[in-house]
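Structures for review follow.
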Structure P
Amino acid sequence: MGDYYIPDLRLPGESRPIGRWGRMHKAFLQEHRPGQYNELLLSGKLWTYLADLNGQANDRLVCIISQMQAAEGVTEELKARNWLCWVQSMNSIRSRAEEIICSEMIFV
């Protein structure tokens with residue numbers, strides 16, 4: 001009486017971290033795209049998808065920051081001459097680049 005077979009289901013292990021961008025996109029998928037989230041989760045591809053997205057977002061962030069630095073003239077010379085202005089400019093550039101990443105890759 002009561003013999004049951006319980007499947008030993010395991011998800012494939014992904015060793016790469018999902019990082020900041022992956023966590024943000026995961027929260028977005030859970031809240032706004034539950035169908036896509038469940039499809040990725042049940043197929044076992046969620047962690048790989050998020051890790052790939054995190055890597056792409058980090059690469060894009062570096063690219064955007066370097067382009068903005070060149071366009072606005074934020075150089076190592078400015079850092080040596082007026083480091084406070086350099087820090088202010090870099091914080092502004094980083095903030096704008098992160099907003100671009102969010103609108104282009106995370107919240108879509």
Structure Q
Amino acid sequence: MKSIYRLKKNYQYNYVYKHGQSVADGSMVLLYCKNGKSTSQAGFSVSKKYGHAVSRNRIRRQMKAAAEKIMPQVKGGYNIVFVPRRKSQYDFWQLQESMQKLLEKAELLQ
């Protein structure tokens with residue numbers, strides 16, 4: 001995913017957690033808030049409850065790949081954090097579909 005579309009700093013995540021709104025479905029939670037910039041930025045948070053580092057990193061890589069295709073369609077000016085819910089395995093297409101639905105539900109797509 002391009003650097004301009006990524007949340008990088010801990011304070012950015014904390015701000016979204018503290019001041020953001022949330023939308024959820026069975027496989028993922030989407031947290032978002034305005035950032036005052038012209039582009040939207042996304043971050044990915046996977047809890048240690050999800051499993052060992054290998055499985056956490058795998059799901060994070062899959063979410064980044066799915067977001068790379070979706071982020072150019074997102075309205076500008078938002079910080080977005082995707083948090084997967086616990087499941088044994090997610091298919092890439094399930095993640096991408098879930099992300100798309102959550103963004104539509106939050107009315108963040110152009």
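Here are a few things to note about the model shown:
- Structure with the greatest value (metric distance in nm of label points 7 Å out along Cα→Cβ at positions 19 and 51, set P, Q): Q
- Answer label among P, Q for the case where Rg/Rh (Cα atoms, Kirkwood Rh), calculated from the coordinates, equals 1.24: P
- Answer label among P, Q for the case where helix-only ellipticity at 222 nm (-39500 (n - 2.57) for each DSSP H run of 4 or more, over all residues; to 500), calculated from the coordinates, equals -23000: P
- Value 3.2, calculated as distance in nm of label points 7 Å out along Cα→Cβ at positions 35 and 99, assigned to which of P, Q: P
- Among candidates P, Q, the computation of relative contact order in percent (Cα under 8 Å, 6 or more apart) that gave 36 used structure Q.
- Among P, Q, which structure scores highest (criterion: mean projected area of the Cα convex hull in nm², for residues 3-66 alone): P
- Comparing mean count of other Cβ atoms within 10 Å over residues 27-34 across structures P, Q, the highest value is found for Q.
Read-outs throughout are calculated quantities, based only on the coordinates presented, and are distinct from any laboratory measurement. Bear in mind the structure is a predicted one, so any value in this text is a computation, not a measurement. Cβ atoms are built from the backbone, for glycine too; each structure is taken alone.
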